[in-house]
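Listed next: structures, encoded as structure tokens.
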Structure 1
Amino acid sequence: MASGDSITPFFTIWTEPRATIRRIVDTNPTRYVIALAAAGPAISTLESQWSKAIGNSANLSPLWPLWVPIYVMLGAALGIVSLYLGGALWRWAGGILGGVASSVEVRAAIAWSSVPGIAGEIILLFAILSGSPVPQATLGAMHVDPGFYKFIVVEGVLGVWGFVILLKTIGEVHRFSAWRALLAALIPPLMAFALTALFLLLTWSLAGHH
């Protein structure tokens, strides 16, 4: 990928995820990976803080403007940590199914699949900053202005699109199908469920002997 094409994958990842991630991992698999991992959680944190300010401005601390960048940076850091943890899980689960991707390739696949999700977060942040009524939570209920639903729907659609892209990019770097990538995604929760069930069964069995 030539340096002049640095912006291209941000567009092609939407419609050609497998070809796009292949070009990326074959040239520079670390390209924008950390920035992409940090961007989504950082923008989401900013949305949360801004919504809080709009919905509860009377009770805001005078130090709120100082805390916001700290929260945003913490959100970005959490996104990076999640990338490495998720990358390790996807590499392990994919390896069980015959995948061949390296850790850096898996992290690239995860990070670049987040582009639609980041776009959704930006749209939602723009809606909040432009004065669209934000959802207000009260005891036992969540009140959402009808005008805000369209932004929630758009973000939901982009989130689903991003998940489909994730399966395709993971499949590409592991050199198997998106369906096998979906199966790999199910391995960690299924194993966690099985281990939890086994633990509870053993605990119940031991308790039954006392």
Structure 2
Amino acid sequence: MNAKFGLRFLELESQWKEIASSETSRREAYTGAPVAHIETHLILGWCVKARHLISSVCGKNSEHYRSFVDAEEPRSYEDSPTLFKRVLSVFMAAKEDFEGGYLTSIRNVVQADVFSDELSQADELVRAGYQAPAAVIAGVVLETALREMCTQREIPVGKLSKMNEDLAKVGHYNSIVQKQITALAGIRNSAAHGKNDDFSAADVAAMIRDVERLLSTWLK
């Protein structure tokens, strides 16, 4: 997905250049003065695609998205090429930050896709009667997510129990969620040590759903 977004940035940059090259000169209706002009429908179509990309990559609450929406608003007495250049400046800033790896939301999107694939595999294993491997996979996904959250918050990465405690301590989630994670980790540990009598297939299926629910909150 990261590569797909990168390709889309390049495509829209190329399209911008093509549209900008269509600039013509018209006479102002009242004064007869020459005015630079680009067809409005071309600008609108490009802006819709660019805005959608920035929303997907940066998020609608990002500075990039808000600045792009603001840049789309026409100013008094400005020509269409000026507006087009203004939205491009925001678009290129988002592109630069994306390529430099400075956007957290795209990292979350990619990470969410990886986690989803792993949990789907775990779900299939449960259905096939292999609940222990499924529990281990779900546990690894959970621990990886905790590591990521600790890294983002400059919390030392360590054992799952310590990361869980530290994340709750800084208020990333409450004590109820902390206890849920402790219980999920307990199932993973039992599975990893061959203590299959400590859990059932239903327990592991519920574990997978709980991990999915937690991730949907953390990575949204």
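Below are the figures for this structure:
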quantity	calculated
Which of 1, 2 yields 143 [volume of the Cα convex hull per residue in Å³, calculated]	2
Origin of the derived value 26 (relative contact order in percent (Cα under 8 Å, 6 or more apart); candidates 1, 2)	1
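No lab work stands behind these numbers, since they all come straight from the coordinates. Just so it is clear, the structure is predicted and the values come from calculations on it, not from any experiment.
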